[in-house]
1. So distance in nm of label points 7 Å out along Cα→Cβ at positions 28 and 52, computed for just one structure, reads 1.6; which one of I, II is that?
2. Quick one: helix-only ellipticity at 222 nm (-39500 (n - 2.57) for each DSSP H run of 4 or more, over all residues; to 500) came out at -8500 when computed from one of I, II, so which one is it?
3. If relative contact order in percent (Cα under 8 Å, 6 or more apart) is calculated from each of I, II, which structure is the one that comes out at 13?
4. Which structure, out of I, II, was Cα extents along the principal axes in Å derived from, given a value of 41, 31, 30?
5. Quick check: -0.65, -0.69, -0.85, -0.94 is what I get for log10 I(q)/I(0) by the Debye sum over Cα atoms at q = 0.20, 0.21, 0.25, 0.28 Å⁻¹, for residues 20-59 alone, calculated from one of I, II. Which structure matches?
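Every number here is computed from the coordinates shown, using simple stated rules; none is lab data. Nothing here was measured: the structure is a model prediction, and the numbers come from that model. Cβ atoms are built from the backbone, for glycine too; each structure is taken alone.
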Structure I
């Protein structure tokens, strides 16, 4: 599985808050593909310990792209309610 080591995390800086402390974590991300929402589960990421911003390495981004557009059939489908902000 792709991902980032603690050593890689130590040399990064958060683009949002400038923090340099991250923790590796597996996250679920939702993407809009045309008019459809697609969720990819268990994506390895670095999470900023100050603001929670997620950082993904290049290999992970490429694997997510392939999962959405090319290679992997969905493992399951879910129903999602959509509400307008009023």
Structure II
């Protein structure tokens, strides 16, 4: 069975970084580039110029809000993998 919700999500929303079709490489999404600290604990993303459907600019604050909401919302199905994240 296919996960229809996932297909809708993938075609409506963009992600910061995506995995290529081979599943072996990372590709830019909303983040046009990124750096990982030597200890692997800090990720610095450079956002590309992007807009919401209402025309307003995407900002780093928007990304922080979204990731924090995923992590902290008790009803979030994706909370567990984000618990290690410190914004």
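1. On the way: I: 1.6; II: 2.4.
Source structure for this number: I.
2. Details: I: -5500; II: -8500.
Only one of I, II returns -8500 for helix-only ellipticity at 222 nm (-39500 (n - 2.57) for each DSSP H run of 4 or more, over all residues; to 500), namely II.
3. Numbers: I: 25; II: 13.
Working through the options, I get structure II.
4. Numbers: I: 38, 38, 18; II: 41, 31, 30.
This value belongs to structure II.
5. On the way: I: -0.65, -0.69, -0.85, -0.94; II: -0.75, -0.79, -0.89, -0.94.
Working through the options, I get structure I.
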